[in-house]
Structure I
Amino acid sequence: MMKVLKWLDEHFEEYILIALSIFTVVVIFSQVVMRYVFNSSLSWSEEIARYGFIWLIYIGVSYGVKRRKHLRVDAITMLFEEKGTAVIKMIANILFLIFALVVAYYGVDIVTKITRESAALQIPMEYVYASLAFGMVLTSIRLVQNIILDYRAIQDAGRKNESNESRGRTP
């Protein structure tokens, strides 16, 4: 069971993103082939590709958080030592977590209230709008993991400073 959980923790977003990317490319490629080779177009391809791309974006946010690859300004963190940098990262992650939870809450609210169907495929739009809630819940989980790692980094930096001070050295 632990191996499964570890595998999900390490690869969940990756495989979903790969599958959604392949799906979107195949659908758009099929539309291009149908339009330019067979002079006929698929009525549903643009819609389903758009929905796949929307899911790809919101799961990609979680993947970016997990890998810590989002854009950020490093000018402030360069002014501090290891412990100060970890504190600033932790504060930023807490603020991002609050944002993600608010967006997830309202995303779930929208999903429960929406009653429309898509134009071409006639699929319930709840499935499309669920991408926002799902992506932000997944992002929140990854942010909590990052906050825990930042907290541990703060503790480790504190221990390192204490051991250096006890030896008569400063970092």
Structure II
Amino acid sequence: MNNQILKQQTQGFHDKIEQIMHADLLFKNRFTREHYKQLITHSYRYITAVLPKVKDDWKDLSKLLLQKQQALLVDLKHLHVEEVSSSLAINATSSYYKLGMIYIVLGAMLGNKMILNKLKQYPEFEGYPFAYLSEHQEQLSSLWKDFQTLINSLDSGQLQEVIRGAKDGYLLFGQQ
């Protein structure tokens, strides 16, 4: 199935982002406010760069990205981050390439619940709103199922464009 091919083809890129975001420290109880700030700022920069590129091609998914962006603004305000550079350049081409960039955000949502539950155990994160990590958790199952159905309906050329967009998206997300 296409969704498995997409996951396999992008796994190494996903793993690299987990390294950059210090995911290993989360479960060693060594994840800090600065690590969290890095996760939130990278997420904001990425979504802010992707959103204008996808809004005409994937209207429903762009609404989701807009809601995620708004949630990130809540977290940034809580973290006292005034300004986030949005210097990511995206040369989006086909709508399926752009869908690959959206895949990163939807895929991240799968891990957000686990991250959220772990961070709530950290005393230093008491009182944090975790707006981004919490956004859409109730709808995640249906959102992911619908996205997988869409991916599985693609022909091989469209799937290759999604994979290319996802790989490029992971590279963009990891930029400092």
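Here Kirkwood radius over Cα pairs in Å, for residues 104-159 alone is compared for structures I, II. The highest value is that of I. Out of I, II, which one gives 0.20 for FRET efficiency 1/(1 + (r/R0)^6) of positions 32 and 112 (r between Cβ atoms, R0 = 30 Å, to 0.05) as computed from the coordinates? Of the structures listed, the value fits I. Given a value of -28000 for helix-only ellipticity at 222 nm (-39500 (n - 2.57) for each DSSP H run of 4 or more, over all residues; to 500), calculated from one of I, II, which structure does it belong to? Computing helix-only ellipticity at 222 nm (-39500 (n - 2.57) for each DSSP H run of 4 or more, over all residues; to 500) on every structure in I, II gives -28000 only for I.
Assuming 2.8 is distance in nm of label points 7 Å out along Cα→Cβ at positions 24 and 120 as calculated from a single structure, say which of I, II it is. Label of the originating structure: II.
Hey, distance in nm of label points 7 Å out along Cα→Cβ at positions 128 and 152 derived from one of I, II reads 3.5; which structure? Could the numbers behind the result be given before it?
On the way: I: 4.1; II: 3.5.
Attributed to the structure labelled II.
Could you tell me which structure in I, II was used to calculate relative contact order in percent (Cα under 8 Å, 6 or more apart) as 25? Could you put the intermediate results ahead of the total?
Details: I: 25; II: 36.
Comparing all candidates, it corresponds to I.
Could you tell me which structure in I, II was used to calculate mean count of other Cβ atoms within 10 Å over residues 64-71 as 13.1? Computed on structure I. Looking across I, II, the calculation of semi-axes √(5λ) of the Cα gyration tensor in Å that yields 27, 17, 15 traces back to II.
A short reminder: the numbers here are calculations on the coordinates, not readings from a lab. Note that the structure is predicted; figures quoted are calculated from it, not measured. Cβ atoms are built from the backbone, for glycine too; each structure is taken alone.
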